[in-house]
1. The value 3.1 for distance in nm of label points 7 Å out along Cα→Cβ at positions 208 and 248 was derived from one model only; which of P, Q is it?
2. Compare mean count of other Cβ atoms within 10 Å over residues 144-151 across structures P, Q and report the one with the greatest value.
3. Once distance in nm of label points 7 Å out along Cα→Cβ at positions 80 and 320 is calculated for every structure in P, Q, which label goes with the largest value?
4. For the read-out distance in nm of label points 7 Å out along Cα→Cβ at positions 24 and 312, a value of 0.7 was computed from one structure; give its label from P, Q.
5. Matching task: 19.4 is the computed value of mean count of other Cβ atoms within 10 Å over residues 48-55. Pick the structure from P, Q.
6. Which of P, Q yields -9500 for helix-only ellipticity at 222 nm (-39500 (n - 2.57) for each DSSP H run of 4 or more, over all residues; to 500), as computed?
7. Ranked on relative contact order in percent (Cα under 8 Å, 6 or more apart), which label among P, Q comes first with the largest value?
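Rule-based calculations on the coordinates, nothing more; no lab input. Everything numeric here is computed off the predicted structure, so don't read it as measured data. Cβ atoms are built from the backbone, for glycine too; each structure is taken alone.
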Structure P
């Protein structure tokens, strides 16, 4: 059905929309706009599963092969593998690489998942957790839905710099920097987290080198600093080894809510999960949280894009029975480049 977010993801218009979203990456923007005008390439990307994002899969497949040592002139544009070019006629080289490795690229697109693991997103989630802790006066319990490798589940294990103002764990091996626009977000010390669990239909096992390489491949090839952050976050996860449960969101979430300690403020968090849920699943999730809040308040922290508000936002919804109270906390950059606190 035209216009449906699930079935229309490989249309030229969808590729152009994606290009507009990723404009901070010259490489991704250039490639996406070229693919949108290339019917032959769109035929290849049609092999992506309907519930996945073809741009991420195609670019991830190419990056994966380059990270694995594939030799080709297109590597000159991938700063993550030692390239230095940031302009010029990229697409013909990219197209030639895909044609040369067509079987491998298509197989990767068919079998891999887009599970973004941008640890810098913890920098805009941190003040949301601080807000819940301040308003409730309770330690936190955290369920991170769509947790992937569990990076953002460990938000209290990182150091942060908000336009030079520092907070978080001073002993962390990873400092996340984020620009603030306008009012700074709450800068209080990290709240106490006494219980936490990640939930994902397909959790990522960072101890598997091939899995770790696919995670690296989903980083845009002209952003080596993001790759360095990813590798540092993998180190933290390997050290802490947070609990991550494999399961369907709607089927498993009630069990985890019931398991959370009653003397905590229970946060159900999701970041950039919305595109993977149908309209019916969105309604079911809201109803699930309303029903679960009959016995305890729930604090839903969501970081998602919103077409109606024309941007990406950090929201807090408090569920206490039948009438959830929703409010916007901040406008955010989807990879944690900046935050504009509005609460």
Structure Q
């Protein structure tokens, strides 16, 4: 017997959900994670010639009723990426859908930093510094505005044209007072929340400049993408990753380690494993307190994991079903494809 699954294209997914939908789904998912929902650190493979990476991560969300796997490649002369997310029913194991995973990546990634800011940033936070002007930076601002009343943004990237264009875009789209600055110091100083969303191989700001009360969302922290220097890690009163396992996880090659900033401080003997305060799910679930002082320096370190990804995919799938979107594709279960097979 041939069954069907739903394939959802980028065209199906554009404007299907707003930033608040991603934030709500992600919050619920990390609450589940805090109560033990299974999720693994990203695993990755790479070749030097051709220069190509393949990365994937999984999560199971029993309360939501879904499980999924996010996998993507990055390669070619232009270092383009191809993202996809299969989604299954956790009760039956039946595959439900395959989502084109590119368009909503910045929103689901931004949503994880938003729910982290909800419990780690000061309640009165209104000013933001951004280092990096990618779509992930844009998504981070869209979702951050759901949980905090943002009024002003300072933007730094190495290319002045990029930061000026980014400021004009977010002023037009989001109504923020946006100012380009000509150094990373300018983005760090006198802000309540700092967001780093880059692919930098070296630290992107001077951690000694972090002032009491600031919250940092570091969103590009893999082994060869080290946004945080040792001082930033050491100054954090609460260093919180998406998954504890991810901090020390790595692929076959050293370059695929998943928390470059923390590992640099750890390998230098400046911090130990006990410097990891908690996973973000532990805080969102209420098992462990978040910010407890207006003076604390807090860091959320994330590169994206299955928790927010599967939650966002499930939310999009449910909306697509209601709207009658998607293309049905044939899919056969193993037992139907191999008659006479017993239990697997």
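1. The read-out was computed on structure Q.
2. Largest calculated value belongs to P.
3. That would be structure P.
4. Matching structure: P.
5. Computing mean count of other Cβ atoms within 10 Å over residues 48-55 on every structure in P, Q gives 19.4 only for P.
6. That value comes from structure Q.
7. Checked P, Q; max of relative contact order in percent (Cα under 8 Å, 6 or more apart) sits with Q.
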